[in-house]
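Take a look at these structures.
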Structure 1
Amino acid sequence: MKPLRTAIIGFGKIAEDQHVPAIAGNPRFELAASVSRQGNGPAPNFTSAEDLLAALPDLDAAAITTPPGPRYEIAKLCIARGLHLLLEKPPCATLGEVEELRRLAEAAGTTLFTTWHAQHNGGVAAAARLLAGQRIATMKIIWHEDVHKWHPGQQWVFDAGGFGVFDPGINAFSVATAILPAPLFVREGTLFYPANAHTPIAAELAFTSPAADGPLSASLDWRKTDGEEWTIEIETADGATLKLLDGGARLLLNGDEVAASGIGEYPDLYARFAQLIDCRESLVDVEPLRLVADSLLVGKRETVEAVTV
């Protein structure tokens, strides 16, 4: 079968570290080009999606890994050219944009895949199986890391539409929505905004769920300077305790390690992308993005000291 000629649009760290090796390791895909405003990335490289599409009319697919702001307009251009699309998280800046892309892709007969890479960690599927049909007694999400380590020089994360601490926090939401047996709803929260920012640097949130009988909470914080903590701990009504560590890469059941499975986050993403293209289907999951939007709608605002990255 002829490989799918694929371009990466928005060539930054995540594209270089994750998308390039995942494409190289999957014989269904061939990296045909890249786009970056700075002109870096695998050749041939272009500085705009328009130039890419004009120069390479035989492209089959694209992975869009830009910041969320320009995703919608770029994706519209690609769908109009008949390309299958893989969107990095978050898929767009707003829920409305994602819904319109869903409609456009369906009308064009192309695949649209809104990816949440953390859902493809080794412990996530096993956790979902263990929680299926269970009542949830408690859930505690802790997602703490250092913005200066993970986004050096990227002050745009604190601009309007930059997501702030929800940029990593949406990974936690994607895992939680994948493993819980019923939807999550934001009940209340406090969002901590640096004095010079339009997006929060930390958030403390409380949730409800039809599957839960007790407290559900999330602590998101970009101010941790001594390593990362990406954990979700859940206690079921029958007394079992599940704990996902390292963003879902590891799973403990009642303190004992459960063997992880899978081929890795991004290799698994591209394997799923190929399956969707073969079946001429789309997979559009907006639940993690909905939780971000709902948090911003109901959360109280507190101002904290200014931050520069």
Structure 2
Amino acid sequence: MTFHQHAFTDADLAGITTITESNTEVAQKIALFRSIVIQYPRHLELHDRLNYLQALGRHSRGKPQMGLRVLAPTGSGKSTAAETYKGLVENIAPPSDEHVPVLLLPLNSATTSRRLMVQILQKLGDPTSEKGSEQALQYRAVNYMRRLGVELLIIDEVQHLNYRSNAKIDVTDALKSFLDAGVAPIAFLGTEDALPLFASNLQLNGRLIAPFDMPKLDIAKAEERSLFASFVAALCREMENKGLFAAPITLVRPDVLGCLMEVADGVIGRVSRLFEVAVEHALRRGAISFEVEDISFAVEQWAICQGFAKRNPFRAY
């Protein structure tokens, strides 16, 4: 093979090297942004309810257990809050092959009773999780949870439960049997799409403590405006603490907060997603601070394109 020794020079590769270095620097700072954890009051309240449910189960072991409904819009941070709670419990009581204090189970779409049992068994390490009838799978799941001392089962994305399944064991019947058998209390996390599951099953509702739903924040309520403003202020403060930009961030103003509330539609998790896109834009333009123009860009390129917003209220700036 003949090589053309002088066809390319190091200068031809300079552009590629520069792009790679730029992407690495931006990615490192985005990773810092993603590491930010805000102590959001509603999430802390959810931790408290999960802790109470777990304690209630621990002190009534072997007796019928209770459940908790937690419904909120996509992006409300309920899944992250559940993960955080699980981590807090495991810091005190690390999980092992012999003990799993909290079992967090994210569901896939159209989860049937059988699939639910399979997922529980897979999470608990059953090597034959796919084998057996629905009744056999449920029996094994109950035994595994008892043997491993599961104190709380958190089912995430509960709207995916196929409660109208024609399976021999309806999924809600299976869940009721879990509670009645005294295995462990269950927290049901999901979107508002799960409401029909609960509305159509009063027997399941009768086994639940008072719901802890987290609807989107209402701009008409002063207390909820304050919650929203506090979250944005805490996020900006943590961005400064992480050293993402050289200059202070001065975006916690009534005009900016009003526009943010409109775009996020009162869902605080959407602010985080929006800011991540905006931070990348600011970093790539070499900004020393985080500005309204970066958020406006994120609204155009993310919120509107993804269907979360219909217009860009920041265009007036």
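Of note:
- Answer label among 1, 2 for the case where helix-only ellipticity at 222 nm (-39500 (n - 2.57) for each DSSP H run of 4 or more, over all residues; to 500), calculated from the coordinates, equals -8500: 1
- For 1.57 (Cα Rg over 2.2 N^0.38 Å, for residues 151-262 alone, calculated) the corresponding structure among 1, 2: 2
- Calculating Rg/Rh (Cα atoms, Kirkwood Rh) for structures 1, 2 picks out 2 as the one with the greatest value.
- Entry that produces 0.97 once Rg/Rh (Cα atoms, Kirkwood Rh), for residues 63-158 alone is calculated, selected from 1, 2: 2
Laboratory data are not the source of any read-out in this text; all were calculated from the coordinates shown. Bear in mind the structure is a predicted one, so any value in this text is a computation, not a measurement.
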